[in-house]
Structure I
Amino acid sequence: MSKENLEKVKSSTVLELIRVAHEFCVFTERVEKTDIKDVLSFYQKVMPLMYVKGSLLPELSEVDNSFAERFVSEEHWQSVFMNIKTKFGDDEYYWVVDQNRELMKSSLAEDIADIYQDMKDFVVLFQKNQLAAKENAVADAHRFLAIHWGPRLTSALKHIHTLIYALELKENDEIL
């Protein structure tokens, strides 16, 4: 690892994303025990922060990909997915327009589980004692922001926004 990469890996920008990603993962692992309003509120606040912190990640040069690892198994992902799917119930699905301007059905549980997988892998790999592992964690988080967790996060956040304010409007109507 170059000295320049070492400084980038130890930067406050990286450490801040680690902290936010860790909070996201811990919360997501306990989502079934949390009230739906609190779930929506948490994701509404943490997801934009995670996106901003991810967009500030430094680009690293000369990363040794032999230290790249994934830690979230298919079974673990499935467990997270099912807990989120159960929590959101009928509100789990929403419609998005894809790159070809086609309307397609999307899954909030799938989006959050995919984000969880990338963030959990990032946090666990970064905790390894080898500098090359930390370097790979940062490089993967940066790359996956562009192609995987970033698009899912922005899509899911829009639906979360809709759910929060639909719930708020419904509660106001019941009061009147």
Structure II
Amino acid sequence: MAAGAVIHTFAVQLADVDRGVYDDFTLRVARHPSETDAFMTTRVLAYCLEFEDGIAFSEGISSTDEPAVLVRDATGRLTVWIEVGAPDADRLHFGSKLADRTVVYTHRDPAKVLALWSGKRIHRSDAITLHSFDAGFIDAAAHALERRNVMTVSVTERELYLELNGVTLSTSVHDHALTPALP
């Protein structure tokens, strides 16, 4: 855990109808002093939306060779590389070579994030998806954060319903291809 990190606890009830994933779990999230509330909120939501056996938070900002969230199989092999925010093209290139699947969740304007990667060399860029949320959703969720959090996450037909410490929010989960589809 990073020096000066603040620990946030999340008691999560997850019902992801789209993927058939239903579980209750508790997350202990170390928030580095340089990490914004919006970034941490996006990181927690990425964990929930990608939840499966073997999922874990990485060492975070101090780890330059791992994403914010990752999934390993029973043998320890990296299967999913999950970035948060606006990682540079080199990180995506590196992650896409290591893992079977690479995804990015952003709390930023997706058009600006995609523009950062435009024309850059990214391994299997056609298989990477950028996920974003409706404008204002992450900021509203981040505003509801406390040190101890109770959170219900429901997903159906790419609509995310979030209850965080009594605040109820909803958003569409938008999917953006890194490589535009050919006509």
Check: Ranked by relative contact order in percent (Cα under 8 Å, 6 or more apart), which of I, II sits at the highest value?
Finding: I
Next item on the list: Using helix-only ellipticity at 222 nm (-39500 (n - 2.57) for each DSSP H run of 4 or more, over all residues; to 500) as the calculated read-out, with -6000 as its value, let me know the right label among I, II.
Entry: II
Note to self: Comparing Cα Rg over 2.2 N^0.38 Å, for residues 32-71 alone across I, II, which structure shows the greatest value?
What the structure shows: I
Item checked: For 2.1 (distance in nm of label points 7 Å out along Cα→Cβ at positions 128 and 152, calculated) the corresponding structure among I, II -> I
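On distance in nm of label points 7 Å out along Cα→Cβ at positions 112 and 136, which of the structures labelled I, II is highest?
With respect to distance in nm of label points 7 Å out along Cα→Cβ at positions 112 and 136, the highest-scoring structure among I, II is I.
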Margin query: Matching task: -1.15, -1.30, -1.59 is the computed value of log10 I(q)/I(0) by the Debye sum over Cα atoms at q = 0.17, 0.18, 0.20 Å⁻¹. Pick the structure from I, II.
Written below: II
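Every read-out reported here was derived from the displayed coordinates using simple, explicitly stated rules and does not represent laboratory data. Being a predicted model, the structure only gives us computed values, none of them experimental. Cβ atoms are built from the backbone, for glycine too; each structure is taken alone.
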